[in-house]
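All of the numbers you see were taken from the coordinates with simple rules; none came from a lab. Not measured: the values here are computed from a predicted model. Cβ atoms are built from the backbone, for glycine too; each structure is taken alone.
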Structure I
Amino acid sequence: MQPSNRLIVGNEAPDFAVKDAYDRPLRLKDFRGKRLLLSFYRFASCPFCNLRVHRLLQLRDSFAERNLHMVAVFQSAPDRIRSYVGKQDDSLPILPDPEGQLYSAYGIEASRAAVLRAALTRLGEAATALAKGFVPGDIDSDATTIPADFVVDEHGILRIAYYGRDIGDHLPVSRIESFLSVAPPRKLMVDAQPSPT
């Protein structure tokens with residue numbers, strides 16, 4: 001089991017200044033005054049990841065009306081992102097991080113057990129992804145990376161830190177909706193899941 005470097009809700013989100021998969025500069029500070037859903041995924045052709053992006057893109061306008069914006073982070077190189085997940089919508093900021101610097105800064109974990117857990121419990125979701133055309137290609141990063149989602153408030157403070165239990169587990173949309181509809185700006189939402197083994 002690897003040591004946990006999970007982020008603590010209530011602290012500032014780790015800063016970044018990078019270029020997205022389309023060579024556009026992006027900084028965490030660009031989102032001051034806005035709420036941000038920062039989602040970490042696996043590799044660009046991951047069917048679970050592409051299905052999640054597809055579902056979030058359907059909610060993007062509703063989120064934006066409530067001042068929540070989305071940024072995705074993938075372990076793949078820009079060309080791989082553009083070939084797979086980027087085909088869904090090239091206006092979604094997608095950050096390539098093949099070296100894993102952002103993954104490390106945000107405490108993203110990896111687990112072989114999490115891959116097995118998803119293989120045994122997410123067959124329906126895998127079938128849905130394949131039916132939508134999200135077919136896996138070459139794996140160009142660590143296939144054992146576990147997704148994570150973070151909600152950052154208008155001041156750059158982490159309000160939700162959700163570390164998935166397996167390779168298809170993300171922050172439930174209902175928790176995002178709850179945060180947007182009832183959470184005052186200073187309310188903390190902590191997810192107390194044990195670290196995956």
Structure II
Amino acid sequence: MKNPFFSIIEKTGSKKLGKILNKMGIIDSHSLEKALDYKLETPNKDIKDILLEKGLATKEQIHVALDEQRKESRLGQLLIFSKIINKEQLEEALNEQNVANLKLGEILVKKGFCTNFQIENALKFQKKDNRLGTVLLRGGYITEEQLDIAVSEQDKKGTLLGETLINLSFITDKQLSQALLKQSTYL
């Protein structure tokens with residue numbers, strides 16, 4: 001069973017890394033199109049690796065964009081899970097976000113789908129989220145795709161998440177130890 005907090009990007013396709021970098025003014029539309037075309041030619045290569053290889057973005061810029069991507073995708077799913085908004089409202093807000101240069105929460109409030117107070121509480125909850133998968137995502141150790149795969153595998157085999165991520169070669173023992181240490185400081 002997929003974790004709903006990590007599947008909105010996959011379902012909507014609207015919060016791709018390149019689009020976020022474009023909105024941030026780091027990469028122009030033409031360069032993004034070229035990078036995406038190259039991605040089609042080399043499907044095994046991750047878009048962030050292509051952007052780095054082509055000199056279109058730095059590691060730091062990609063890290064900031066990935067954080068934004070994760071924050072917004074989890075925010076939407078958290079609001080749906082809390083029954084504050086529904087999927088249609090989230091999709092409508094995400095579609096508007098593709099045109100407007102606003103944060104997801106701002107659009108949801110502007111449309112009257114939720115209040116500032118609800119957004120603030122959801123964001124506070126996100127920051128307190130100390131689940132191992134979230135800590136690994138925040139630290140840039142894994143991608144959301146890798147987490148989805150590991151959670152699915154974990155459900156099948158009944159293993160611990162860290163063990164599953166190591167068995168899938170998504171992280172090393174050392175990275176798991178670092179993440180567990182960070183996780184303990186969030187408590």
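Which one of I, II has distance in nm of label points 7 Å out along Cα→Cβ at positions 126 and 158, as calculated from the coordinates, equal to 3.1? Going label by label, the one that fits is I.
Given that relative contact order in percent (Cα under 8 Å, 6 or more apart), derived from a single structure, equals 22, which label among I, II identifies that structure? Considering all the candidates, the number was obtained from II.
Can you say which of I, II returns 14.8 when mean count of other Cβ atoms within 10 Å over residues 22-29 is computed? Each step should come with its number before you reach the end.
Working: I: 12.0; II: 14.8.
The read-out comes from structure II.
Here semi-axes √(5λ) of the Cα gyration tensor in Å was calculated and came to 23, 19, 17; which of the structures I, II was it taken from? That value comes from structure I.
Largest in distance in nm of label points 7 Å out along Cα→Cβ at positions 86 and 102 among the labelled structures I, II is structure II.
Please state which of the structures I, II yields -8500 when helix-only ellipticity at 222 nm (-39500 (n - 2.57) for each DSSP H run of 4 or more, over all residues; to 500) is computed from it. The partial results should precede the final answer.
Working: I: -8500; II: -21000.
Answer for the origin of the read-out: I.
If distance in nm of label points 7 Å out along Cα→Cβ at positions 118 and 166 computes to 4.2, which of I, II did it come from?
Working: I: 1.0; II: 4.2.
Structure of origin is II.
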